[in-house]
Structure P
Amino acid sequence: MGFYKKILRSPTRLAIAKFLNTEFLSKGIWFFNVWSIIHFIAGGLLMGILNITGVCPEMRWLVLLTIIIAWELFELVMSATTRLFVFEAPKDIMWDIILAIAAAGIVELIFLII
């Protein structure tokens, strides 16, 4: 068995993937799973790093949106070309972006206040 197939069949990888894809809400346009929490945290952390490093506000948001959208495009390409990634529904992608932006906005407000 090749290295790639060993990774694909790894019980640890499969258990982590199953956990991360656990859905809490999927009704109509609404979608929320464990990955949603990770995207929320990532958006907040990225905005925090951009604030701490002194990047100007317009550039912070441009960098943030570029990274978020690039990541979602990367996930699409990887899900289409490998079995390491699972294809995400459009509403999942939309909510990943919305939640990352929401967290970034919260962090931005915190930095404005302090």
Structure Q
Amino acid sequence: MTDIHTLEYPMLLSGDSSTKNYHILPKGTTLYYDKSFDEGFTRYKVYINIDRMPLKLEALQDPTTIRPIWAYAPDKNDMKSLLREYPLTKSDLQSILQSGQLSKEDVKEILSDFINSN
């Protein structure tokens, strides 16, 4: 049996923590549990279908080598940037704001900043 989690709100993806290039794992994505680590993080797998676009493959020399990307719930500062720079749908925005990851004060500040910047 495989344990899964279906995202109830979008999560940000990051391959390099030194930059803030936003990529989103959409609400509804199924995460397949892989392993929990003593360091406090958990690894999941995501399966992606690519239609009629063969990708160049290469042999992985060390099959134990994994280059993970990180996913996390957007915080107040991420949301301010996302609203300016990323095409969030109304549904994405609603689910992020209802996720419980941001306080009501954070939501008020985010929306106030967004309204006042336009």
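Below, the figures for the structure above:
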| quantity | calculated |
| --- | --- |
| Identity of the structure behind -8000 (criterion: helix-only ellipticity at 222 nm (-39500 (n - 2.57) for each DSSP H run of 4 or more, over all residues; to 500), calculated), options P, Q | Q |
| Identity of the structure behind 178 (criterion: volume of the Cα convex hull per residue in Å³, calculated), options P, Q | Q |
| Entry that produces 0.75 once FRET efficiency 1/(1 + (r/R0)^6) of positions 56 and 72 (r between Cβ atoms, R0 = 30 Å, to 0.05) is calculated, selected from P, Q | P |
| Origin of the derived value 27 (relative contact order in percent (Cα under 8 Å, 6 or more apart); candidates P, Q) | Q |
| Among P, Q, structure where mean count of other Cβ atoms within 10 Å over residues 80-87 as derived comes to 11.1 | P |
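Each reported figure results from applying straightforward, stated rules to the coordinates on display, with no laboratory input. From a predicted model like this one, the values you see are computed outputs, not experimental measurements. Cβ atoms are built from the backbone, for glycine too; each structure is taken alone.
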